[in-house]
Structure I
Amino acid sequence: MGGVVDGLRTYRMIAAMWMRSTMAYRTSFVMTTFANFAVTALDFVAILLMFSRVDELGGWPLSEVAFLYGLSCVSFGLADLAIGSMERLGQRVRDGTLDTLLVRPAPVLAQVAADRFGLRRLGRVTQGALVLGYALLSVDIGWTPVKVALMPVILLSGAGIFCAVFVAGAAFQFVAQDASEVQNAFTYGGTTLLQYPPTVFGQELVRGVTFVLPLAFVNWVPAAYLLGRPLPLGMPRWTAFVSPLVAVACCALAGLAWRVGLRSYRSTGS
């Protein structure tokens with residue numbers, strides 16, 4: 001527990017330092033945040049272009065696809081904001097600058113996660129939240145207290161799952177050293193995959209992102225429950241509530257992978 005507290009304190013201090021640095025140039029911050037907003041919005045523009053030619057995508061109307069998109073984009077945006085800097089670990093391993101973090105009296109994971117904390121990534125979160133707001137006004141959901149309480153749980157659990165993927169991908173870079181694009185295939189590629197309904201993909205792919213890399217619990221499984229649709233792969237309805245447990249399990253496994261990867265690090269030798 002003491003290590004967790006130290007890690008959170010370290011993360012807060014480093015992130016605060018980078019935020020102060022960012023806000024020293026407010027015009028640049030506004031421009032880069034807007035650029036992040038605009039670039040990520042192109043993904044939803046592509047979906048709108050599809051629906052200009054069809055009424056449904058895999059049996060899902062625009063409002064429900066927007067619901068999937070919003071859940072995925074906000075969850076990933078929160079994870080990317082909090083821990084997206086992990087993708088730079090491969091560069092630190094290659095040039096040996098990770099050594100400077102190892103000699104500091106602070107958890108390495110917290111230092112890497114908070115390094116160059118990008119407040120501009122709020123653009124992605126904002127854009128996803130706007131689409132999610134539109135979807136919530138458009139979809140026909142029979143709201144109950146349980147479903148209302150489930151919404152923030154879905155977003156936080158999804159962010160936790162993506163955080164675990166970021167950490168596991170960084171741990172893999174201890175071995176591969178130049179695998180940032182492989183990591184991006186599961187992080188940025190994963191959120192793009194989840195923006196579309198599972199019915200447009202093959203069963204083998206759906207099984208893979210449900211039971212191997214459980215990204216389906218970010219939005220596919222709980223969203224199907226909220227929308228009153230059959231859950232992917234005929235899963236029972238109670239699985240819509242296990243996203244927090246999946247997130248905890250993924251974070252635990254990612255933490256283990258990080259420890260193994262860090263212990264295997266041998267510097268550059270120079």
Structure II
Amino acid sequence: MSTSIFSKAAFTSNYERMTGNCTRIVAAEMVRIKSPLITSSSYVLDNACGPGIVTEQVKLLHPETKTLATDLSPSMIEEVQKRIENDNWGNVKTDTLDVRDLSKLADNTFTHVLTNMGIYVPNDPSASLQAIKEMYRILQVGGAAVTSMWADRVWLSAFYKTAMMIRPHEEPSNMLTVDPEVLRGSWLLKQIEDGGFGNNAEVRPFATSVSATSLDELVENMMLAAPMLFKGYSEEELSQVKPVLREELTKLRTYETLEGGAVRIGMKAWIGVGWKKGDEKEVPL
């Protein structure tokens with residue numbers, strides 16, 4: 001297919017359009033951690049960094065904070081490199097690393113490790129725990145790991161129903177589906193506890209949303225997920241997707257029309273924090 005939405009480069013560069021700012025809202029909350037505060041003397045790992053949204057939020061607070069942004073995807077690292085140059089981010093380095101294997105990074109290195117929607121790896125049930133263990137290992141004593149995970153992804157049901165309308169006798173793609181257990185706050189808390197943080201862990205809910213200036217823009221943004229969710233569809237089938245998706249999005253329980261024609265779809269995330277205090281292995285008497 002020749003359409004540009006099926007280009008790997010286009011998909012990566014449009015990541016933020018597809019997510020409708022929902023991960024940026026979460027990232028902004030994550031970097032506001034109060035214990036310990038991120039300051040200009042901190043050393044932050046933006047783990048599974050994507051296009052550098054966490055790094056962006058750190059730099060807005062403290063431009064001089066030393067930051068390492070890592071991701072398994074070379075194309076995402078390229079995006080961060082562009083941001084470093086275009087936005088004049090100082091004291092930021094990048095590397096291509098897997099959240100499950102940060103062996104290139106030394107023990108007790110970072111004051112903060114922030115992983116925004118990055119610990120879950122589809123088809124690898126051990127990935128999340130291994131990622132947390134790596135985060136714990138590279139943290140300094142006194143440091144904190146902040147991790148986010150979805151509690152729901154409301155918009156996926158609109159894609160599912162759209163696919164069923166167009167191909168009623170075929171189960172839709174499951175590329176973005178997640179085991180319901182993984183969407184529980186208790187699941188994330190267990191990963192953080194078992195990953196080394198023990199009782200020095202907490203998880204709380206956080207509200208975010210996918211937004212756009214209009215319903216038409218929201219549909220266009222959502223269509224950037226077409227390579228994953230409508231893979232193998234013909235051009236004729238794809239031409240049917242937009243009007244059906246448009247209708248299904250408006251039926252979602254958290255869909256809202258705002259003043260001026262802007263729209264948003266409410267979503268819920270979990271934000272978990274683990275503190276490396278040095279007493280995690282102590283057994284209470």
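Please treat every number below as a calculation from the coordinates, not as lab data. No experiment lies behind these values; they were computed from the predicted model shown. Cβ atoms are built from the backbone, for glycine too; each structure is taken alone.
When relative contact order in percent (Cα under 8 Å, 6 or more apart) is computed across structures I, II, the figure 27 traces back to I.
Ranked by mean count of other Cβ atoms within 10 Å over residues 49-56, structures I, II are topped by II, which has the highest value.
Comparison across structures I, II (criterion: distance in nm of label points 7 Å out along Cα→Cβ at positions 113 and 209) gives the highest value for II.
Given a computed value of 0.75 for FRET efficiency 1/(1 + (r/R0)^6) of positions 153 and 257 (r between Cβ atoms, R0 = 25 Å, to 0.05), which structure among I, II does it belong to? That value comes from structure II. Which of I, II yields -10000 for helix-only ellipticity at 222 nm (-39500 (n - 2.57) for each DSSP H run of 4 or more, over all residues; to 500), as computed? Here the read-out was taken from II.
Using the calculated result 2.9 for distance in nm of label points 7 Å out along Cα→Cβ at positions 73 and 89, pick out the matching structure from I, II. Going through each structure in turn, the value belongs to I.
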